[in-house]
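Undergrad: Multiple structures follow.
A short reminder: the numbers here are calculations on the coordinates, not readings from a lab. Just so it is clear, the model here is predicted, and its values are computed rather than measured. Cβ atoms are built from the backbone, for glycine too; each structure is taken alone.
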Structure I
Amino acid sequence: MNRLSMVKKLEYSNLSVFTPSQISALFKINIESARGSLSRMAEEGTLVRVKRGHYCLPSSPVFSVASNLYPPSYISLWSAFEYYGTTTQSPRVVDVINSQKSGQFELSLEVGKFLLRFVKTRESFLYGIDKIYIDGNTTFIADREKAIIDGLIFTDYVPFGEVVEAIKDGIDVEKAMMYAERSGKQVVMKRLGYLLSQEGFDVDPICLSDTYVPLDPSFPRRGSYHTGWRVIDNRRSI
């Protein structure tokens, strides 16, 4: 099979990232031939070598590629807010939450260059994930509520204001509170509960510790104290 035919078949395969073993099965060729074909096509620019033994088409959506490199994993944080349209920013950074990989590297595709950041966490934390298709490519992304919870946990990756805007845009309160409780993190339950109460939602503090936490971790620990949710609203003091 010639290169053009291979590319056409890959475009219709729904594979965002492919390996020699997948190419071997898809085109019914031996594994060594598959490795050789992938290597040559990457050298000539027909394919992109994403990491060792993993390739994609240059036209592939970056979210699709990024969320299929270290399964199980999913797109979240600022990237998810961008997808759901709750941010006016369009960062060339794609955050991937997974249970295997931490660190970052650059990926160049037809639409531009991106920095892929891999946030490693425990596998039990991989929930609230939607399977979607972008240009026919399988993609895994946090649902709205999980992206908000992630933003309240991985505070170094997205500005707190983006989390606030995502909540203002619309949220399933019951699902978000369930996710917060499932995280097992008091700081998440407190911050989320307080933000929801500020938006007029009737949510009751349950089983919270007496420790007060700053609402925005990037601001100084001073401001008004909210006794119900044990939160220091330090954003109003700036």
Structure II
Amino acid sequence: MLEEIVAGGASALGISLPQGAPALYRRYYERLTEANRRFNLTAIEGEDEAARLHFLDSAAALKFAGLAGKSVIDVGTGGGLPGLAMKIAEPAMELTLLDATEKKVAFLASLTEELGIPCRCVAGRAEELSRQPEHRERYDAAVARAVAELRVLSELCLPFVRVGGKFLALKAAASDGEIDAARSAIAALGGNISGIYEYTIPGAGILRRVVVVEKTAPTPEKYPRRWSAMVKRGA
């Protein structure tokens, strides 16, 4: 069932899955379900919902940015979403999965090794790691899904992205206010919203968005700030 849903849904989205991808999504789902019993990775249960609301929703972002051969960091990845689901659909991505929780990163390291998917899994806080030379402005793209509001998310993600690269934020359709509130912060971080793209998750009828932010200038050294400063209203 899951295999048919992801294959048919990807086709409906205009995404060509590589051979063997549906089987990888099946194994991913099984391991995610097993791990979810031990620690909280997702509130979504059942293979139908996982196929549509996790895997297809994540892979849909590939429609709006060519990531083959690009270095991509998934910030606040949790159970590997959206990054790992995107990597299965586009194996030529060079993927780094970043999360602050070590047990989640350990799970992802074990999972990607089992699935035979080359991937770097890193434990740490984004606002700290993006200040390190090996990570700051080293990636062609950053992706994130359901981590924080766009204003905060941009401050977490844009410092990782090189000038000329992109930040892709997967958001709900009702996000106009959030997007407008983030524009000045994005500009201060060296970015510019270049596109807001909508799609419907096949079979779920849920309208979603990908906000694409182009990195147009280096992020000033003062960013990112401490988490408490980032989330403060009016900051």
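Undergrad: Given structures I, II, which gives the highest value for percent of Cα pairs over 23 Å apart?
TA: Values: I: 54; II: 45.
Checked I, II; max of percent of Cα pairs over 23 Å apart sits with I.
Undergrad: Out of I, II, which has the highest value for distance in nm of label points 7 Å out along Cα→Cβ at positions 14 and 86?
TA: Max of distance in nm of label points 7 Å out along Cα→Cβ at positions 14 and 86: I.
Undergrad: To continue, here is another question. Suppose you compute Cα extents along the principal axes in Å, for residues 78-117 alone for every structure in I, II: which one lands on 26, 18, 13? Numbers along the way, then the final one.
TA: Values: I: 29, 25, 11; II: 26, 18, 13.
For Cα extents along the principal axes in Å, for residues 78-117 alone, the value 26, 18, 13 is produced by structure II.
Undergrad: When mean count of other Cβ atoms within 10 Å over residues 102-109 is calculated, the result is 18.0; to which of the structures I, II does this value belong? Mind dumping the intermediate values first?
TA: Working: I: 12.8; II: 18.0.
Structure II accounts for this read-out.
Undergrad: Figure out for me which of the structures I, II the number 0.70 belongs to, where FRET efficiency 1/(1 + (r/R0)^6) of positions 134 and 150 (r between Cβ atoms, R0 = 30 Å, to 0.05) was derived from the coordinates. Working shown, then result.
TA: Working: I: 0.95; II: 0.70.
Of the structures listed, the value fits II.
Undergrad: When you work out relative contact order in percent (Cα under 8 Å, 6 or more apart) for each of the structures I, II, which one comes out largest?
TA: Numbers: I: 13; II: 17.
Top value of relative contact order in percent (Cα under 8 Å, 6 or more apart) goes to structure II.
Undergrad: Hey, another quick one. Can you rank I, II by distance in nm of label points 7 Å out along Cα→Cβ at positions 30 and 110 and just name the one with the largest value?
TA: Once distance in nm of label points 7 Å out along Cα→Cβ at positions 30 and 110 is worked out for each structure, I has the highest.
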